[in-house]
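Just so it is clear, none of the values below were taken in a lab; they were calculated from the coordinates. Owing to the predicted nature of the structure, the values given are computational and were not obtained by experimental measurement. Cβ atoms are built from the backbone, for glycine too; each structure is taken alone.
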Structure I
Amino acid sequence: MDRSAVPALTRAMSIVDLLADAGQSGLTVAELATRTGIAKSTTALLCTVLESEGMARRYDGRYRLGRRFLGLAADYLATVDDLEDFYETVRRLPIISREAARLALLEGTDVIYLARYESAGRPRRVTGGIGDRFPASITATGKAILATLPPDAVEDRFRGKLFPRYTERSIQSLPDLLRDLDTVRERGYAIDDEETNLGQVCYSVAVRNVPDEVATLAVSTTMTRQRASEVSAAEVVEELQQLAGVFRNPLAGRSF
């Protein structure tokens, strides 16, 4: 059996690993017990504890990873140098280096920010910090990622959900969101046009290895409306594509 000094923790981690591998399909207590070799009663208890701590969630009798891991991941990313390329690239970009930049991950109907850059000497913007969540429906990063999903998948994700209103320009309905995403697909980038904060405009592109790939990440830049009127949107998007390249897999789509 377990050789760990804390066998309960070792068993719990083995369950977490299996849930991570299972993804959205999840696993039942019986399946987890079979794969780990842990007694079913003990497995059920461990799953209950993981659920109470936010590290697992149960739906239709199947367990999946819990949302707490997103916050922990963001906290980890804030303490390591793995994202240094993101910051180094931003500092080399003529336009974005003078503004603000974010790296965001889509989770459900929200985005969570994994990296945050603010230029020195500019007025501080009311934008998300590392680990913060914002509604995907009104953020440029959220819309950039959602636009890579099929429309019916977006409908399924938002059906019955409330649309948060941050400003009078915030999208407030599923039909309006779907129309906005059609525009995003046509032009190749997303815009938050004062939907999150009045007086601020945000541009974003999804991180995709190939054109038809469903994205999970997006990069963005935020600036004042006045500044947005002074710069070329095409140049901003070109810089965002360079920034997105930091997170692309150069081997994706290749065969060996």
Structure II
Amino acid sequence: MADIIATKALASLVDHIRLTSFPKELADYLATLAHFDTCLMLVFVPGAKPTLVYTETSEPSPALETYLHHSYLLDPLYSALQNNASSSQITGLSRLSSIAPDSFTQTEYFHNCYQEFDLVDEINLVIELAESSYFTLSLGRKSSLGSITRAEMNRLQEHCAMISALIRQFWLSNADEYLPNGKSRSTLTQALRTFGQGVLTRREQEITALILQGHSSQSIADLLNICVGTVKVHRKNIHGRLNTSQQSEIFTLFLNHLSEMDMRIVA
């Protein structure tokens, strides 16, 4: 019976491949392969904010709106794409935990986008499109479902190549319906490079960027080839210069910085 339902869902998916209703049909088909509470489809184009292709609700939630305008800059998946990792390392199916920094679950971003909504697992399918653009499909699971099972992961993996091919065909026919007319200059590099400018030293800015992305003191020390004690001194100085005491306060200042950047771009 399950195979019959999956086959019918796949047939319907193929029928909609050139239509804007394809993302909803894709979500329905994925539901025959694995259980999930949330489904989010985005396209990342170099130099632009994420383009929303599909979410399970009729209107984006306030949290999703914040993500699409600002918070995406701290998304581990977005960071991995921006850091020019080879396509073989990024594309395909993976858990968010496999690409996130070691202290990601302690970040304010994680609290706002995952913990607050009871998400305990996220599975991402990344498909490379033309011109270094990526289609990302994220399936979220809440505590009631728990982490994805091995059987579900295997089913998704078995269908990964076919789903990726169908998505590419869909995008060839519908890209103009989704892509923005202009590109945003609020890139991760620019935003993090200018945050704290005139207040923090260049090294402190560099460390602040890594803190916001979820790296621990040990991870920062390894990346910058300095000792952990030096990182801790920098972290103390950063709080002093920014007049903060918690990482959540730095996160809030960073969001305010992004809003100011957007206002200057509009002006």
Structure III
Amino acid sequence: MNNWLSTGFHGTQNYEIMHFGFQTVINVISDQRGIFCGDNLFTYNKNLSFLEDPVFMESFQKHCTNEMDRSLAWRIATVLWGFRRGLTLEGDFVECACYKGVTARVICDNVDFASRTDRHYYLYDLFDHDPTMPHLPMIEQSTQLYGQVRQKFAPFPNVTVTRGRVPDVLAEVSPKKIAFMHLDLNNAESEIGALEVLFDRMVPGAVLVLDDYGWLDYRPQKLAEDPWFLKRGYHVLELPTGQGLVIK
């Protein structure tokens, strides 16, 4: 059966009760296929096409080793879709912020990025956290994370991992033309700053994925980004995964 069940949920007070509720719903579904449970999303009777992609699932299972990472299957599949579209366009690829590099590594495996010597993938993050930073801390941020992520992409000479604050660091390292961009900065000011610098560099047809756009916890980003895009003639599509989607 093409089902994907994960215990990775945010904001739960008692997952045991929630799990019981999910199982109760599953028990009364007449056709118990196409169920996705995880990442604050429960749905059924869907194709879940990414589960039928053996290359995607092999790399996903290899690099997503805990329940919170495993819950991101649909989100990562969405990013991969946008990235693949970018391969048909002119320009390079950008992800701000990459955190542990899980999404980017799954993508690189799927498109055999090391062999694409004419393309470059730029990854940015602070990798560590201190109280002066405006975004919420992530559990695996540390002084060692930058080195660990660089090691993760050692097989890919055309991937550049840069440590620094976005948008400031973009003046030092960034592409002139962008075929795909993924923003996951968890902070409205930083995302608007990144858009101010990079959006005009996106080529026509390039996909932009805003990871936090649909999440209530990051609503200030939506409230800042909606008028920013509207001024330029764009409306962001909110996806059930919590992501936002824009095609340049």
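A few remarks follow.
- Taking mean count of other Cβ atoms within 10 Å over residues 159-166 as the criterion, the largest value within structures I, II, III is that of III.
- Origin of the derived value -16000 (helix-only ellipticity at 222 nm (-39500 (n - 2.57) for each DSSP H run of 4 or more, over all residues; to 500); candidates I, II, III): II
- Per Rg/Rh (Cα atoms, Kirkwood Rh), the highest-valued of structures I, II, III: I
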